[in-house]
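Take a look at these structures.
Throughout, read-outs are computed from the coordinates displayed, never taken from laboratory work. The model shown is predicted, which means the values in this text are computed figures rather than measured ones.
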Structure P
Amino acid sequence: MPEHRAQVDELLADYRRSREHLASVQRELAAIKVSASDQDGLITVTVGPRGTLAGLVISPAAYRRYQPAELSEQIMRATGEATVRALKAASEVLAPALPAGTDPQALLLGTGDLDAEEIAPRRQPVEDDSFENQSWVRS
């Protein structure tokens, strides 16, 4: 019986170490904040580890410099740049915690081992909205 108790204690210790390691990785991921700006520094975008917008600072001068469509483009460009860098940083944090061969970026993006064809939206058949050729009376 003492042998089983030692095995259980070892399994529990392994479990606790794994949980602490996971918590540490989660804390590191949560701390990732990456910023990017337009070339003039009038717009600064900050994103989290998966590219989620965490902050946006627009200088009053940006409203004079950019037309609304240009302002939007600059925000989108800066967001894209920050997202790429944030995903890279998050991948570096996550990679050591994953099994060998697992793509951390695919995991962060939610695509796992799916390829582009499997992820692409499927074309839905267009249903005929006409009730012209339908009978409501069953034979």
Structure Q
Amino acid sequence: MDALYTAVATANGREGRTVSSDGQIDLTLAFPEALGGNGKGTNPEQLFAAGYAACFASAMSNVARQEKIDVTDVSVTAEVSIGKDETDGGFGLSVVMRAELPDHLQGPAGEALLKKTHAFCPYSKATRGNIQVDLIIE
């Protein structure tokens, strides 16, 4: 693959900081309260959810443009969960991708758009076969 862009960020663990090389991201990291932390910072799951939702929405716009479908009023929400991985005793992730679609994209048309988007999205490609991703139309 010829890289068109490379993002660079550095972190020093789940409790500390993460900073991008261009300074656009400079965030405090903390365990969420649900995992025993103080919740006074962001966490990798939130960052992954934000990135995946943005990427999926952008991919949907690209697919929709090719299909001549209006997705002006569409929003995408990614729910990233972390839990115990029974296979190795470590942790694993799962994603629920919720697409809020207008009336004309409810049913088969919306389902087809989500499937094409999931096939096209770089985040979906990266996670395919590694984590469960459920696609939901709202």
Structure R
Amino acid sequence: MSDSSGESQRLPQTDEEWRERLSDEEYRILRESGTEARFSGEHVDRTDEGVYKCKGCGTVLFESETKYDSSCGWPSFYAAEDANIETQTDTSHGMRRIEVRCATCDGHLGHVFDDGPQPTGKRFCINSVALDFEPADE
């Protein structure tokens, strides 16, 4: 597996290997489709330039230029690196939503809604715990 920075790493193949790679909270969100508490994540208010990568595998998911303040309590983006995400219907908790997952490692990232700003009209509502931030080169 190779991410867009040219790094290469082997993806965990077993549940035990995922538990070794991730913290308990990262595992709960990425592997068990959990959700972090609103306004608790380190990336909610981040405004630095750079890229957001999957915490599970390092795949680039979002560019900082697409991040905006939606006041929902989670980092929000109006666009994703489409080839690096997958979506599927999520009917958990008595709701019908579109879940966003990493296309490389199948980690749960959050959900996408149709109430975002232009040019896409999308709001990718993503758990901070599922993301690593890589600052732009200065």
* Asked: Who wins on Cα Rg over 2.2 N^0.38 Å among P, Q, R, i.e. which is largest?
  -> P
* Asked: If helix-only ellipticity at 222 nm (-39500 (n - 2.57) for each DSSP H run of 4 or more, over all residues; to 500) is computed to be -2500, which of P, Q, R is the source?
  -> R
